1. If mean count of other Cβ atoms within 10 Å over residues 137-144 comes out at 18.8 when worked out from the coordinates, which of 1, 2 was used?
2. If you work out distance in nm of label points 7 Å out along Cα→Cβ at positions 153 and 345 for 1, 2, which one comes out largest?
3. Here distance in nm of label points 7 Å out along Cα→Cβ at positions 57 and 177 was calculated and came to 3.5; which of the structures 1, 2 was it taken from?
4. Quick check: 64 is what I get for percent of Cα pairs over 13 Å apart, for residues 225-280 alone, calculated from one of 1, 2. Which structure matches?
5. To test your reading of the models, identify which of 1, 2 gives 15.5 for mean count of other Cβ atoms within 10 Å over residues 25-32 when calculated.
6. Which structure, out of 1, 2, was helix-only ellipticity at 222 nm (-39500 (n - 2.57) for each DSSP H run of 4 or more, over all residues; to 500) derived from, given a value of -9000?
7. Taking 0.95 as the value of Rg/Rh (Cα atoms, Kirkwood Rh) derived from one of the structures shown (1, 2), identify that structure.
Structure 1
């Protein structure tokens, strides 16, 4: 089936008749306006009920590994990471059913015990774990795991607690993403790869569709059993770490992470073909092609539609017939705001291409060798990196819009 047909088959508000086809992936939606503990717990219990009950997933004594989005050490108020109260209330429910709980994650940057400790503390996870008895992973071993379903990656080195886990619950957060446009359920499994290997993938697979396929391969290798998304608050704009908090007001769950992402993109108003991971998932027949092929349980998704969610425009260049031949010249480049820079050097240490150097405690980059992975922006704790395009791009984009409006 062609991509053009995908576009035709994806009307944003095509919600009717969703129960007509059997064997559809199920996505459950539950309204949750805040991180109030009682409200969160009620919504989480509702999600489990829609999916067949907690006992379907958790037996007494079961070891359950939670994989949140802890991309870097950010306060929960920044909405860049899975909220600790969300994790806490999920833990309360799972422990009531006898589960033994663990948290495992590889944040951006070096995969070290010190960095894990700093990120857990900054994100509020240390306190949540102490209150609920969750065991936090501080070990930094990686293990090789065969990946027969991989398209590009047939062998992947994963962090040990996720590689050897029997039952994983994926706990992503919906955010804009400078490179992949959107990050959610599938993209969250990139955190199963230790920091140094993340940098290698960024460097070797810098073309966006190629990198999207690598992300999908990693997801298929980890295979989380269930995904529960913290969408009380998301992030738009300069995501995935330095954007603006965006209220969405729900939590959602599914055994099918691709279907969950497709549902969230429908709510946020983004054509899935503009999100490389979703587009490649469709091309690989890992995702249904439109929202009508998903069985939505719980609340109606129309209650949560966001009409002003701001996604980065980086991906639109390949859909623009005027600019596509010159895409490599017009892709955004990092611009360092030295007046905001904290002189920490994280951007230089996290650069896969090793093109950033510190001069007088400020970063400078050789942009002719930049792979446009945006790691410097993503991991900057001071929000001191912007992605900017040339004046020529802006001029041609204006011409394109004028032509399309005729």
Structure 2
């Protein structure tokens, strides 16, 4: 059993573990002490690399195997984090409640819901080759249902806390405000894939309409928040460097809405009567292309602001996972548009975006692994302080 030796030096003494494992923690048990819902963003970011790779409209030798391995990593991470978070709530319930009371950390309560559904979709797209279609569909139903239920709670609960309890200044808007309201959009996009497995007739119709309703919930809330974020950036500028990566979260509802519109438009043809089936297919393209255009503009803005911050100093934090899942939704949205329009330009764009996604994921995953091994990422973090 590993032993931890306390150095001389009084209150400032540190404990060092063999091989540097968790050397920045006083006790190994502190791993779960401050574990917040933001950790589930790592599952989201890993899972989207897998599902986007599975649908990429080009043949790349080994891509399917790579995507399957990455999905397995996401599934393993989801299981480990769920167990660790449960232990966190058992041992430190007061700290768990404090996360919901914090106006920044509370926003990331949307991450567990999206992590569940991302792994579930990977199960349907990639896992059925390993465990069979029947088992994969059943697992996806369970994960989608759990994620959807949790997401519908967070999209009401967290805004309620913001409106009634959280103390938020006029410069408080940040990209994380989107996290609690995006899960219904993920439910819409991923739920569409389950429509063929629902009972024919009213079962499929109910699921389709529910997905469109959740599409509307998330879209309307996201437009309101993106407007507030734009206003904050114009009037109060960038803010704390550690929060700059959260600007990329804006791509999440944009790219996911394009994906959802495409998936629902495809399934509507087998569920809705004329002329609504054709209208849903038309909407997928006529809504998707303009929204994709705005997403690309925001990607350029976010990239420019991030590059500016990197030159000044961009410290590593779990917010770096914002570089992954939101970009991944743009990849899946671009793939959906390319399939519907047969535009070679969009096919090429999806490949370029996927390349960027994989590169970002590799960097963030390696940095997260290093910070986890040393224990630094498990230490409590100080609130971000805005800078002029």
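1. This value belongs to structure 2.
2. 2
3. The read-out was computed on structure 2.
4. Traced to structure 1.
5. Working through the options, I get structure 2.
6. 1
7. The correct label is 1.
Laboratory data are not the source of any read-out in this text; all were calculated from the coordinates shown. Fair warning: this is a prediction, and the values are worked out from it, not measured in the lab. Cβ atoms are built from the backbone, for glycine too; each structure is taken alone.
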